[in-house]
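Novice: So, here come the structures, one by one.
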Structure P
Amino acid sequence: MGCIEEMKYEVLLSRVTFKECREFIRDHYKEFHTVKPGYKIFDSYIIGVPPILIGVDDSHVVFPYTKPCHGTFLLRIEGPQEIARLRAGKA
């Protein structure tokens with residue numbers, strides 16, 4: 001899939017905590033999935049404080065992404081394959 005930095009993404013929140021990401025996803029998306037730290041999405045591992053939520057918004061996934069030295073961001077990226085994998089419960 002490639003580096004997230006090279007993908008077309010939308011930043012929904014910037015320099016936030018994992019709790020803020022969790023609350024935003026719970027408040028704004030009907031469908032979301034809980035994953036453990038180390039879950040791989042778009043060939044990148046999610047790091048953070050559990051529980052980590054990944055939201056589903058039509059054909060987009062919404063998830064926290066941490067950039068060392070820059071903080072945690074909540075990103076929205078198109079990813080029907082990632083959504084199918086989440087729904088199937090595959091890590």
Structure Q
Amino acid sequence: MESRTYVIGREGCIYISDPMVSKKHAEIQVINGETYLRDLGSTNGTFLVKNNRLVPFREGYVQLHQAIMLGNRQYTIQNLLEIAGAFATPAES
């Protein structure tokens with residue numbers, strides 16, 4: 001996976017149709033194989049799900065299988081990157 005930034009939100013490349021999600025809610029940066037999540041000053045916040053509790057999250061490195069809450073839904077970082085097509089392989093010719 002190449003180094004890239006993916007914006008999550010109602011107007012992001014990772015589109016989430018939820019009125020509780022900001023237009024540009026958060027972003028995921030993949031840097032040298034590591035995944036960095038940053039809240040972009042969203043109205044309703046970004047939360048990590050830890051031990052069935054929501055923990056407010058601003059920014060930091062996260063694992064692909066980390067569960068997060070955006071708006072009314074829970075996702076993993078991997079789910080969000082799959083929505084963006086980050087794991088797509090080039091078509092064979």
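Derivation of every value follows stated rules applied to the coordinates shown; laboratory data play no part. Predicted model only: the values in this text are computed from it and were never measured. Cβ atoms are built from the backbone, for glycine too; each structure is taken alone.
Novice: Where is distance in nm of label points 7 Å out along Cα→Cβ at positions 26 and 42 largest, in which of P, Q? Can you show the working numbers first?
Specialist: On the way: P: 2.5; Q: 0.5.
With respect to distance in nm of label points 7 Å out along Cα→Cβ at positions 26 and 42, the highest-scoring structure among P, Q is P.
Novice: When log10 I(q)/I(0) by the Debye sum over Cα atoms at q = 0.12, 0.18, 0.22 Å⁻¹ is calculated, the result is -0.30, -0.72, -1.15; to which of the structures P, Q does this value belong?
Specialist: So the calculation was done on P.
Novice: Let me ask another. One of P, Q was used to calculate helix-only ellipticity at 222 nm (-39500 (n - 2.57) for each DSSP H run of 4 or more, over all residues; to 500), giving -2000; which?
Specialist: Computing helix-only ellipticity at 222 nm (-39500 (n - 2.57) for each DSSP H run of 4 or more, over all residues; to 500) on every structure in P, Q gives -2000 only for Q.
Novice: Match the computed value 22 of relative contact order in percent (Cα under 8 Å, 6 or more apart) to one of the structures P, Q, and report its label.
Specialist: Source structure: Q.
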